[in-house]
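Pasting the structures here.
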Structure I
Amino acid sequence: MSGYRVKRVEALIKEALSPVLIKDYQEASELLTVTRVEMTADLRTARVYVSVFGAADREAVIARLAQGAGLLRKAVASRVKLKYNPQLIFVLDLGPDHEARIDELLERTKTT
């Protein structure tokens, strides 16, 4: 039953963070997307995976999010009622980059 609770809290945090990131942390030329959230079993730490499109320096965007983690944590606390407000750790999600590379390689093999 604890696995279900962790998955449910992950979904709630993802749902709470997405609009806040778009509204307050996304610049005009960027697109930020929360791809997934992974919680520890004690629900005190959330690793938030973010895809960044259109930014020249994606690491700088992640650093900007890490710098504003306190405010984002407060925003999550106001939307999701939990016993403990989880610490947020932002990680750049490289999944879309890997998918694009695989697609490129597949297209290259089709043309030869």
Structure II
Amino acid sequence: MAWNAEGTGGGVAFLVSAGIVYEIIAAACSSPQTTEINADKRADTLMKWVNIGCVQAVAFVLIAAFMDKKHAGPIVGGGILALVVMYGLYVYAKRSGLEDNEPGTED
């Protein structure tokens, strides 16, 4: 595998491949909605995994930017925007879930 596939779109291909794996796995796991619903029981655990996911995402984005220097700006920009938006969603979900009195889905 060429780690420096400059000008060939290797970083984009890398992100697409990695992204689809993450999206498929995430579809079967917790979401901001689950975080909100079960915040009273699992907020700290859910946020721990959000933070771990953020570290993984940063690593993948940086590798892709390194592989595709020509498109490093958009790769990093897109990664930063997605990270900020998604992290914000989880923080908002946690706060909303802890503030409401609705029962969660877990005992």
Structure III
Amino acid sequence: MDKLVSKIVALGVPGLVLLVAISATGLAGAAAITAALAAIGPAGILGGVATLILAALISQGLSEWGFDAIFSAVVKELYAKGESKESILQKIEKYKISKSLKRKLREDLEKL
């Protein structure tokens, strides 16, 4: 059991996602893994694998830079791609984030 837990910890967030999906299937063995991967992804098993890879990249980015930096980079990229400040402000208000982070994003947008 300890070896299994250590391998799951090494996988990080994707490992936890897969573990939860496997336990939700009610199956055992290879059938559980297959069903879990198919349930996670938008296009069957391959989509499940892609979803786990995407989860790994996102969790790595969040742990390395934090939410603030990633949200600020998204706002800057939206502006760089030609969106108006008003449309970006509307998106910021719709985000389910803290008031202080919304304020910081508005300040970042004003500086652009």
Response to the item:
Re helix-only ellipticity at 222 nm (-39500 (n - 2.57) for each DSSP H run of 4 or more, over all residues; to 500): value -26000 computed from one entry in I, II, III; matching entry is structure II
Worksheet item: When you work out relative contact order in percent (Cα under 8 Å, 6 or more apart) for each of the structures I, II, III, which one comes out largest?
Response: II
Practice prompt. Assign the value 54, 30, 21, calculated as Cα extents along the principal axes in Å, to the correct structure from I, II, III.
Written response: III
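Quick note: the coordinates plus some simple rules give every number you see, no bench work behind them. Being a predicted model, the structure only gives us computed values, none of them experimental.
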